[in-house]
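Since every read-out is calculated from the coordinates, none of them should be taken as a lab result. Fair warning: this is a prediction, and the values are worked out from it, not measured in the lab. Cβ atoms are built from the backbone, for glycine too; each structure is taken alone.
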Structure 1
């Protein structure tokens, strides 16, 4: 990329991808109490969104990024600051020569979907071999992005990894054809952001799908259920669409019924 093109991409996409990565990392953190990574490897770093998101949760993190584009790597170094070292290289090369168990946390945010299917699968396998404690993959919240997440979930489970989030179980995904599991994070827009994106609203909603994996001993602290749609609120009742170990359900909580207060405060993506 030219410096101008890289900067334009960073201004328009960095806020949303960083917000999505941070939201997914928060869910990983909730499922792994006490997890304090010392090192992070970020695959397909781009302008550094996942590096910045992780640094916001663990300020002392030592970070390495793998990015093929020199201008993107330069932006990532500026965004993440001291302690982050974006390195030039392709994900395909990483898959062929990945170090073994070298990083507590390995992330790949909006990156694997840019590869062919076999290449992406190889990078995920290498990431699982490189991570000591956790792997996080974030993809666009589209049917295509979710289908990749489902495939990588099955591959990770076959290798002995545990699903930390968003799934409350490790059974087969109950989502049926024509539907997909995704979440949303709302972020504010700067004046420059609005101008470049041609939008008037002072915020935007970034839709994303993600897979957080735990590689440590023992299973993570998964929720009993996950809210996977916007709650449907009506006078005196709240309807929640939940993914649970026994399937995919819609439950209605009525006033004066057990669980109603908790249902009122639930949000899309909430743990239950």
Structure 2
């Protein structure tokens, strides 16, 4: 308990899945957390659920709307967090999307949609968090969500793979530039995680003919996991809390794989 006590954190894409789990784990370790999402109502519901939780401090929870592709909403999110809690110490650029298409069918619309949220959103989120941290006097942590797809290309999700490779590059570039301000930039790369996003990907692959039956895609990916099972969001949060804590202060520019041994690099 208390690994991030007193730290103020923002998690984007926090209305569900990995983002929600990250935020709740941070609360359990003493942080103040803003659950941010484009789904404003769902983010507010998650925040209210945590305010009502008997083991969590309601005063350390808030929520906010954000469209990570729109700089003004990112700035408004940070301003809301600072107004509520007084500062910003940790920013998780976690919001992400996927929309599988067979490689030869990928359209400009599909490419721009995925790259806009996953890559541009990471860039804007890093820049605006860093501006706030520098204005506070320096120091802070920015943590980006990559993927196993940042280490290997897959034919039915090419734009997603490209976007997550971009996250790795942005993490390294940000780490180099922001080190002089005492800001670290790291990331983590999940594999197959049992979330709503993976359920949707499974359905999308079925619809484009890349799978023959429901659940096939997850089964095939899971067969390559050395741990022998898919992850749940709780399998991810030990690492994400570590990255938000002082225990990772000497790390920057690195991506931690959390995939059960699916991708060995």
Structure 3
């Protein structure tokens, strides 16, 4: 297996390796996992593997989870089908920087995404290194956010366009989760900036130390959250991947955000993702 870094921030392409083999070879899997912790997102081409091997490889990281909005393959639980078609001209929701499913109490630790069909041009995906984003923050901002916690909501994102009854039912199934604004990566020990497109507000910002009179804290609160969420958009923290059929991306969801670029006209774009159950951020 050869490893070629793609940027100085994150991302590497794996060459001369098959995930079908790694699904059955513990030593090869461990080598891939080590590179994932080092580079945070890995890319492979020409992975013409079966859905069973896709799931089998992902399960080496841990048990898989379904998604309450996106559909799953009926024969392979945990393999979520993210299919776009010309019949869905307004289905453009993915073009937002986010960490997968932070509205869960225990968001996924990572994902394995394989391209089945994609536009001939466009439809790239970008990733951002949120450990690097935290590292580069000014020290006064680090001090400000160290004790802060924030809410993450599926109701205010995936549920926003639903009829009220369905939206409230979705919220009842998945109440807003609360996470630290800065989480610690459980395997590398890195500090990670952990707010994204699912984050709605800080839960412990309004304290006597931050309020002079009335509600004059509000402007500072919203500006700070907007500033933190915007860090993923800095190019020096990013890598961009151009999809081809049978390309695969494997990313560490605990340390990255990603953005599916919606720059293509309504057409077929078929992706299949195995999300691995993670742990509660701390």
Out of 1, 2, 3, which structure matches 27, 49, 21, 3 when P(r) over Cα pairs in 10 Å bins from 0, in percent, for residues 192-239 alone is calculated? 2
Which of 1, 2, 3 yields 31 [percent of Cα pairs over 21 Å apart, for residues 16-127 alone, calculated]: 1
Label whose coordinates, when distance in nm of label points 7 Å out along Cα→Cβ at positions 56 and 200 is calculated, return 2.2 (choices 1, 2, 3): 2
Please state which of the structures 1, 2, 3 yields 58, 47, 36 when Cα extents along the principal axes in Å is computed from it. 1
With helix-only ellipticity at 222 nm (-39500 (n - 2.57) for each DSSP H run of 4 or more, over all residues; to 500) derived from the coordinates and found to be -11000, which of 1, 2, 3 does the value describe? 1
